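Engineer: Structures for review follow.
Nothing in this text is a laboratory measurement; each read-out follows from the coordinates by a stated rule. The structure displayed is predicted, hence computed values, not measured ones. Cβ atoms are built from the backbone, for glycine too; each structure is taken alone.
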Structure I
Amino acid sequence: MLNRRNFLQSATAAASTLPALAQRPAAPTARPNILLILADDLADWMLGCYGNQEIRTPNIDLLARSGTRFQNSFCTTPICSPSRATLFTGRTPRQHGIHDFLSANPIADPPQGQKDVPASFASETFLSDLLKQGGYRTGYIGKWHMGNDEKPGHGFDYTATVRNRTYSDPTYHINGKETPRQGFLTELNTAYAEEFINQGDAAQPFFLTLGYLNPHTPYSGHPQRYYDMYANTKFDTIGWLPKAPNALREKEMMNDVVGNIRKCAASVTALDDQIPRLLKSLDTRGVRNNTLVIFTGDNGYLLGRHGLWSKGLASHPINMYEESVRVPMLWHWRGKIPVEAARPEMVSFYDFLPTVCEAAGVTPPANRNLCGRSYWSLVRNLPPDRKNPWPTTVFGHFRNTEMARDGRFKLVLRNDIAGPNELFDLSTDPREHTNHYDNPQYLSVRDRLTAQLDAWRRRTQS
């Protein structure tokens, strides 16, 4: 007869035959491991989980379904370096001081009377600094692009960074030491991440950022199988237009729009293929249930929409189109974050640092005048705080151009309101074709958003 005592004895005997890893999984950490997957030039609209019908991203889509997807996530600056700086510091371009940073590839763009300078950020407090001080083991792999690419500093115990932008046979700097490697950059990044995950004490939480180059140009250097996937794809649903008269950065890509979209799509799918490897590595290490996985991109991208190819500097004047400023934001923590969750709130990169700090149990830096706010409760799909409702407007800033965006309208001001300025009603005009800035019927909306933008500007002066 199988009574309760016999059942427990049988269960105990069966457990003794399990592999050691299953018998003694890693002890749960008081705080989660954090794996931040940071893509380069990946807009939200380029993913299946955000509605794309032609670029194949099944693994990223599954990650979205198994956690919380933010439907309205925005970078603060639609170009790489200052956007990344805001993500890691919680501070805006006006605060961290980076307006011009294209010294590696200077191009003609709106004159600002400022010299292009590399971003150093040496005096800023990074998220990695805070987590290191809080007891985390820290690592950064891949593209850094925030000054001192060979030795990022900022509290990282381990770095494997790349400065040259090539997908084939890249040169890494492993903790500052130049290390040439043969192979495909994207897969090499993943291999370094697997090594990091499998090192150290499994009971000590880690913070690992994996900065993939994908799908940044150049699109050459990927395994041929990814190009073959899209050899016959017409990209009828992308919504690209002929080259615009004001096209600027990477305008030459518009000479073969479909051909270049095919190459970019191949790069996106190559990135997508890394997700199962990373999750398997967490499983093998026995830390999957203790690991918070976050997926995002550093800025949006146009891919031919509006007759432009790149991002904020794709046009003259600088643009703040939805495609340029909207980024994916996915949060996954098995057993801790609800699945199939989609949050409609407007969140920004300047909210990211406070959110991760709350999740990790560390305190955001004092005296840094952070304008963001933690949305950790939104990630976990908790009831809203009725006494302190979530802000309904996000803001952006890129050199001479500023943006205020709420749930329906977008205001773009240039040259200290001297113009050219724009106001779009996204509820009826999601592709931003009709400018209502001088339309008297929208005067109250224009004035309200202008006042909000002015208040944000004054708050983030230092």
Structure II
Amino acid sequence: MNFLDQFSILDYFVFTLILIITIGAIIYGHTLKPKDGNSAMELMLMGRSLTTPLFVATLVATWYGGIFGVSQIAFESGLYNLITQGAFWYISYLIFAFYILKKIQNYKSVTLADLIGDMFGPKSKKLSAIFNILNLVPVVYTISLGLLIQMLFQTSFEISIVLGIVFTLAYSLFGGFRAVVFSDIIQFFVMISAVIIVLVISIATKGFAPLNDLPTKYYSLTGGHSILETISWGIIAISTLVDPNFYQRAFAAKNFKVAKKGILISTLIWIVFDISLTFGAMYAKATMPETDSTYGYFTYAFSLLPNGLKGFFLAGIFATILSTLDSYLFLCGSITMNDLFKSSKKKFYYLGSITAAICAVILAISFEGNIKSVWKALGSISSAALLIPVLYGHIFPKKLGDTAFCITAILSSIMIVFWRLSGLKHHYSLDELYIGCLTSLVSILILKNLET
């Protein structure tokens, strides 16, 4: 199916108009740059000047780039998506807003690695920076953009992801965090509106009858999956508590009251987004059951929407992916510059961003475009390695030393890789996240006693 064959002149006009408005927003943002606009603080945190609207726009827009993976889960499993990609995450956001922000407000950190260095020591900062970069290599979002380009232009997957990452890298290197934030303002509005429009028109034209024809598993909280697999998504969601993007937005806010209010507002918006996307994908399954689940939601949306709104929807999907991909590339560059090389020279920022882009392309091809596998494999290493020791540091400040933190994180990551590659994961049907977290807990208990 050639999606662009369904485009009218009006659709092309709407899509182009949104692109022009986005570029205009970036240019306008640069006119507001202060006199010290070339400082590291401006480049990385926009001078700690995020107001609540800007904070909400950039946080919401950044957080949903894996729309192909999420829509596929909803298409295949229904409400299970609202649990694994929704409810678990909302809990994490609330913990961050009501607990983590209180713990970090006395630090003057610029990145999560910077914070970890202040909490544990310089070796921990370096190691966590490496783990953060591994976590931020935007494999999922490179795949998502590649799938979208492939869907539209019928190019090969490999060519599609290269074209996508080169395009994103070209503009994300320009302007630092300010460019990301002001592009996110437009992308935020378009991406949220696009998925809501699909659900509203579905209900208006089809009623609720198609949803009644779906199998019962679509209304099960586990969606036909095991309890352990379902809970493993909860652990991945809790990894928000060590997600560099969340901390970076919090550090960029004018103050922590803005950050807390922004996270709460963002959570409400994510709930609306998740409900709209999940039920939209369920309508897609009910009306087009034989469609490839990777493209099911998008195929349905293009067949449903009238001229003009197809262009708006496509712009919304591009916005959803690009707003995350550019943020990840930006933050990889920032961490490389600030935490690995301790320099304000932009050449290290460029080095980090370009290296992350190259790695993302290589890994996207090696994972053959399987988003869920990437989430489970790569996300678990950084999350399990840092989650337990960082939370321990928040709960028991200064009780874990620099060396102990590093040993804990390294052992955890080694056990995760071993568990996955040895085949023990499939033999015992136990996700590597559990092994990583358990290793961290045991290591902390032993090393804490040795240090004392």
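Engineer: Thinking of I, II, which structure, once relative contact order in percent (Cα under 8 Å, 6 or more apart) is computed, gives back 30?
Structural biologist: Considering all the candidates, the number was obtained from II.
Engineer: Right, next: When log10 I(q)/I(0) by the Debye sum over Cα atoms at q = 0.14 Å⁻¹, for residues 222-333 alone is calculated, the result is -0.87; to which of the structures I, II does this value belong?
Structural biologist: Value -0.87 for log10 I(q)/I(0) by the Debye sum over Cα atoms at q = 0.14 Å⁻¹, for residues 222-333 alone corresponds to II out of I, II.
Engineer: Right, here's the next one. Compute distance in nm of label points 7 Å out along Cα→Cβ at positions 238 and 366 for each of I, II and report the one that scores greatest.
Structural biologist: For this comparison of distance in nm of label points 7 Å out along Cα→Cβ at positions 238 and 366, the top structure is I.
Engineer: Separate question: Suppose you compute FRET efficiency 1/(1 + (r/R0)^6) of positions 254 and 382 (r between Cβ atoms, R0 = 25 Å, to 0.05) for every structure in I, II: which one lands on 0.05?
Structural biologist: I
Engineer: I, II: which one has helix-only ellipticity at 222 nm (-39500 (n - 2.57) for each DSSP H run of 4 or more, over all residues; to 500), as calculated, at -24000?
Structural biologist: Source structure: II.
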